[in-house]
1. helix-only ellipticity at 222 nm (-39500 (n - 2.57) for each DSSP H run of 4 or more, over all residues; to 500) was computed and gave -14500; which structure, I, II, III, did it come from?
2. Assign the value 0.75, calculated as FRET efficiency 1/(1 + (r/R0)^6) of positions 74 and 266 (r between Cβ atoms, R0 = 30 Å, to 0.05), to the correct structure from I, II, III.
3. Looking at FRET efficiency 1/(1 + (r/R0)^6) of positions 162 and 274 (r between Cβ atoms, R0 = 25 Å, to 0.05), point out which structure of I, II, III has the largest value.
4. Consider the structures I, II, III: one of them gives 100, 53, 40 for Cα extents along the principal axes in Å as calculated from the coordinates. Say which.
Structure I
Amino acid sequence: MKNVLLFLLIFSTIYAQQSQPGFDPDSYYLERGSLQLKFFNTDKSDIIDQSYHPYKTIEARTVAVDPAKILPGSVVYIPQTVGIKLNDGTYHDGYFLAHRVLKKGSKSEIAIFTDTKQNAFKDISAQKIDVYAVRGVMAKTMQTKFYLKFRTSKEKQTYQMVASDFTDLMHQGNKDYPEISKRIQYYSQRGLGTPYLIFNLGEGASSNPDPDPTIDFSRTDCMTFCEHTLALAISDNYKDMYNNLQKIRYKNGDIRYVMRNHYTIADWLPNNNWLLKDVTKEIGGDLTNKMTKTIDRPNFYKTNGVPENELADAPGKEDVTADYIPTENLLKVKDKLQGGEIVSIVTTHPAVISAHMGIIIRDQWNNLIFRHASSPDKTNQVMDERFEDYVSNLKDSKTRVGMLFMRARDNYKIP
């Protein structure tokens, strides 16, 4: 009897392991449902939206997705395909690139690009499959592994650019996108994939206490990502963009540590009133709450080693109150978000109001996206998340309690 029980225990353990998806511990897997699988073997297929084709299709790696469920361009994982022998003799690892979009009204749920005459996936074609959107290490690995195969454009991302590239980028971008909200969305898109590094900018090599460079597009944190994007959106060439970046980062463009807009709501927003306005109350109405914090700048400067002789004209201590939309109300106002808004994630942590920043995007399918420089080791880069997914994560946070929204002024005047 003991032997039988031992066998059953071992068998049940093996079965449980085999029946569970092989998740990578350094990645995030977001359930996207149990979807009916179909196939297509040409970009001209009648189930494919022909207007979306920024990538080449790859045999057994490209999938067409419903953009309302899975963001186009992302990586997906399908556990039922793990171990399937492909036509080239290799075995599938379950990861695909969402590089095609299903035509609206096609009644398809997900489709794999494959040779239908030698369809390696035919044995699972009659069933629904579990689909996960992937973030983190495995997403980066897939995108890097197949980059040369799916790449169609020679456009550089901003972290790959030199000064002359930025001037060319702004000349074309400002021509194509006359509205500042559209430019913000466009230039932020060119920042996707930028590696994350906290506190990546400073006052230059000879400064104290922060000798980091005054501009660096090769890496970013959440605030500098928004600052870089705004500087691009209001400039015509690299020199102007550099100067405008300093006006955004520093009160009156005065490049000193004590003049830097360290506090998003207490410094950054009011000192950039010429460019930005707080629209939280306009968007949230009666759904908003207020938060008041004491901003102790003198203590902050002292803690960070600012020399005494630099504190004479430094901003002092003050109480700051801000409106914000609590997490539980965010999905109620999503239809009022236009795209291009700068977002502050509000925290209960003492001494600060804003814990994180990002940008709202409205894509061509009317999806609402939160684009931000993500700090966790698993992601650690500028990335897109469905707004609904980000709000869902906020609900699990004990300290991050909502959002504050800012919009760029259409009639801004650079000081």
Structure II
Amino acid sequence: MNRKILIADDEKNIRTGLQIALEDEGYTVLLAADGNEAWQIISTQHINLLITDLRMPGMSGQELLKRVSSTYPMMPVVILTGHGTIESAVEAMRNGAVDFITKPLNLDRLFLLVRRAFSNLDLYEQNTALKKELAELKRHSKYDKIIGKSEQMVRLMDTIKQIADASASVLITGDSGVGKELVADALHQLSSRVDGPFIKVSCASFAETLLEDELFGHEKGAFSGAVSARKGRFELAHGGTLFLDEIGELSQSTQVKLLRVLQERQFERLGSEKTITVDVRLVAATNKDLREEVTAGRFREDLYYRLNVIHLEVPPLKERKEDIPLLMAHFLEMYNERNNRKVEGFTTRARAAMLAYDWPGNIRELGNCVESAVVLSSKNMIDLDDLPAAVRVASSEERVVIPVGTSMEQAEKALILATVASYGGNKSKAAEVLGVARKTLYRKMQDYQLGQE
């Protein structure tokens, strides 16, 4: 992207000298002799970065900075200052300048400040674009709680929409934390049963006898402590959807009773002979391989086929990494609001580490990671250091090992070679990462007789 820089300084030699140097680095440069001229240019053209002297006739650099910070808060401003006005430069940074540089100018340091300012601007623009993409995705989605643009998730959502209005049982499979409950909720919300109840039961949360009571209810006096009649989840779900999570944990006796309900839509409460008929759409989920459970004799084959009329497989996060940035933006928005925070996004290092990590806990683990980082981060961007150790370790950053006793020349040569190689021979990118001007890198490569283009 071609970036446009405005230089405001009343000394012509400084203006033109900086123009030549920055244009040689590939930037488009505009010039202003004072603050008034600079403000006029800023008001009429799209400027990406302002480099301004503090002391100028007419409108001063301080006044120009105040106007820019108020009207264009995302425009980075670098202050030029003499040694006698460093205190003023520090004050300018409190008023919104990103940094300052003293005269006479060190061009390498100036180029570093410019690249850093644009890197931060790029980062902000990337996070802003991601937020817009997320908002657009949610706006066009019929069910905005499931986040994803990968081929697998688009195909899954298309299937959910297609089968939502059917009455057939659905079996949702996938690793722990992939969002199986959200899929079940989507099936309910997109169906004609949406005005009916959506009842959820975790089959692993109850002992065998308690689960039967939970599902089918009981009559008064059915067992010790049954002081009054109680409806079970099947009755409560009448006219709606019943979601049985962790279905693979059902005992054999409960499997038999569930099979009857699926076959006949009828059951009796515990302690009752009265048959109750219900209209319920059953959705079940498991992270187990139920076919293996059938082979091992732990799960009834006839019940498996009754449950598995329609099968939905939710892919793990490591197989749809293109969805991770959208999920990061989604959780950032959610946990900012929930924790009264204003974190703006993720640094390049944090994003790279999160994309490199395989997320064995899937979306649940990713959400926990973002919430922790939002709460604990003291900066406006979540950085690599704000992430859990397991995620940090996954960062694909390469390291150069330099033994003790290596000369400075050899160490620098090794670092330059490794960095250029790491970025596929892109010397401009390598110079940016190393914090030196492109010309400086070329010169050092010539001095060290390293390969040239």
Structure III
Amino acid sequence: MAELSSITEVAPADPERDRLQPRTLTVLVSSTIFARASMSLAFTVAALALRDMLDSARLAGLATVAITVGTALASTWLSSLMARRGRRPGLLVGYLFGAGGAALAAVGVQTQSALIFLVGLALFGGGQASANLSRYAAADLAKPDRRGAAISLVVFAAAFGSVGGPALTGTAASVADGLNWVDEVGVFGFTTVFFLIAAVVAHLFLRPDPLVVSDGLRPEGLARVGTVETFRQGMRVIWANPSAKLAFGGLAISQAVMVTVMAMTPLHMEAHGHETGNIGFVISAHTAGMFAFAPIAGWASDRFGRRSSLAAGSVILVLATIITGLAVDAPNLLMYPGLFLLGLGWNFGVVGGSALLTESVSDEEKVVVQGTGDVTMSLAGGLGALASGFVFDMAGFHILSLIGTVSAGLLLVWAFSSIRSISSGLRAA
């Protein structure tokens, strides 16, 4: 109720927003570190745990599917909650769902129940949805020419959790061993704790709410915002706007290519004799590419434009999938740079696409559109993960990578065509 009453507050002048932005970014960075640590830990073992339960590599991709579908559903609902009440309640609820889902997944692993495990992973997706939407909260108070940098800072913060998370896999397994539990139970126990910490940080310190301060909520439009916020209506807004459509496509394709190849990397490496520790380090290299160089992606997006950032991301994804396609025997010489570049290409695509999507629509429409974009990202990742298991089992990792190469190439053509179109329009004017 306190959040509802705060909606009536008048947005402060620009100097006040400038004063609040560093605090807002600090809180978002802090909560994101713990949330991403939780997510990276879960992704490291989820597919392997499900493969062991079902005794099927083909169905192992269902673990990623469950998380991404849960993320998609949560993104819609959390976006609606944010539009009505602000960023803070949405982040809090999502992180709590993530913690509960991780705890349920631990129960599923211990009891060897694939159904309980998958339900837990779907709920876990709520935490991922909050972590994803937090990057938009960073842009609420940012100046137009600093939106890319603000978004990239939160993405960059994820590097600390995403790289450090998989490194805790061995420690978590040792804790579980000491309690006579299945190793993966320790991993999901750690993820539960990290999501709870992220929830506490967001709830206690994200005050005032950046969406409220930026005048993203209006008393006279509150009911209308609640009714128009559906996926279908968000898609109508996007499809009527060429810039938003490109951003939307860039987010979806970048996510699909990244998830499709990443989801089967642990199984591909294990099949060629790699131990869990080495697999974890490759995943750490991948997540470093996803997050550690985000400030560069943000600077490039602000300096050279959002479309150029999308084009650069697609070029990197093409190179990454060519390298992984050549890694038929999973040599470290190719797996490390391939997965690193896969993450880096995703980084440029998501930072550029998020900034372009945010500024392509009105303030009144942005939360709806942001939620729709993240829903589609999650669905694209979920479909990619589901298909990856079948392609990997029937055709191999190199064919999986080839599909990623083609998809990233199509995004490159789309982004380049958009850049050319805008340049031609400027010359004509």
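Only the coordinates and a few stated rules stand behind these numbers; no lab work does. Because the structure is a prediction, the values reported are computed rather than measured. Cβ atoms are built from the backbone, for glycine too; each structure is taken alone.
1. Computing helix-only ellipticity at 222 nm (-39500 (n - 2.57) for each DSSP H run of 4 or more, over all residues; to 500) on every structure in I, II, III gives -14500 only for II.
2. Computing FRET efficiency 1/(1 + (r/R0)^6) of positions 74 and 266 (r between Cβ atoms, R0 = 30 Å, to 0.05) on every structure in I, II, III gives 0.75 only for III.
3. III
4. Going through each structure in turn, the value belongs to II.
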